[in-house]
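Visitor: So, here's a batch of structures to check.
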Structure P
């Protein structure tokens, strides 16, 4: 059997058109979620009404002492619910304060504020993987800044001077004077490469 024949049951027959299927589904109450919700709401309303009626009947049958005990229990339950709400608020407030304190400390050591907040939250939640990941990001940023600062602080070589501070023309002249033609060729080549690198 197919899904459609299982769904429609005895209303199913071979060669059904789309309109026939829609009519059979509607008759079976399938696909009409609004009517199911309405039906469930009505049942809930009826159950609530019955519960209220039984509660009223129970109160009518109570003695004054029993009514006082019930009122005290209701007051006690209300106080317990209020206490639980206050404890939840306190816990939320403590978490918020802890995150703010950790964020301030992290910003103080060089984190940007968004990353500091994310890391502080991970610290409070115990997510060490996130803390380590964010620490790696900060370390990489610090390393890049240190390299950039070091490069900014370096002096530019004077025009015509080699990057290593070696005077190649002097080396070439010394090699010619001593008759070391291999050294002359070497220093000439290195001098040309250095000139190309400075362009």
Structure Q
């Protein structure tokens, strides 16, 4: 796959994230609706958009993982002890990566550790993600995990994250209420961070 086509996938993901932010801004500003949207409904809609952002991110990094490996499969061949002359296409690369166990990409630290094992260093876009970007992704997934389970454990982890910099909230906020605060600033910062991580990742190809 040519680099130009790879970069098109990055741009498509970034455009999808921009769409989510625009939808959120319209919801918060009650546009283009004739009547004002109740705050509770806005909170639920923002929660849904954040979940969609996380789903788009997971799909994006799974695809970029496979593409990055396929550009130079030598690390994959070593990791899975494949014959040296193996020359996998995209479909075979995907089959190999997901052949030995179920993989998800909710945990960015664990994911980046695996990516390092199967992508050659010079083509590993994930290493370009900054520490701040990674911290925001981790925080977004604390919200995502709470919304997915509503367990006491996920609530405690999210509350601890609320208490730290830069938020310093002393009481627990339901995610929708948190995302709506400051006219949606928290939502925009977290969701836009996925876009900024993508922009940073594709600098590996310059």
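Derivation of every value follows stated rules applied to the coordinates shown; laboratory data play no part. This is a predicted model, so every value here is computed, not measured. Cβ atoms are built from the backbone, for glycine too; each structure is taken alone.
Visitor: Given that mean count of other Cβ atoms within 10 Å over residues 57-64, derived from a single structure, equals 9.9, which label among P, Q identifies that structure?
Guide: Going through each structure in turn, the value belongs to P.
Visitor: If you don't mind, there's one more thing I want to ask. Which of P, Q yields 8 for relative contact order in percent (Cα under 8 Å, 6 or more apart), as computed?
Guide: Computing relative contact order in percent (Cα under 8 Å, 6 or more apart) on every structure in P, Q gives 8 only for P.
Visitor: Here volume of the Cα convex hull per residue in Å³ was calculated and came to 130; which of the structures P, Q was it taken from?
Guide: Only one of P, Q returns 130 for volume of the Cα convex hull per residue in Å³, namely Q.
Visitor: Right, something else. Given -23500 as the derived value for helix-only ellipticity at 222 nm (-39500 (n - 2.57) for each DSSP H run of 4 or more, over all residues; to 500), which of the supplied structures P, Q does it correspond to?
Guide: Q
Visitor: If Cα extents along the principal axes in Å, for residues 25-136 alone computes to 64, 29, 22, which of P, Q did it come from?
Guide: For Cα extents along the principal axes in Å, for residues 25-136 alone, the value 64, 29, 22 is produced by structure Q.
Visitor: If you don't mind, there's one more thing I want to ask. Out of P, Q, which has the highest value for distance in nm of label points 7 Å out along Cα→Cβ at positions 9 and 185?
Guide: Of structures P, Q, the maximum of distance in nm of label points 7 Å out along Cα→Cβ at positions 9 and 185 occurs in P.
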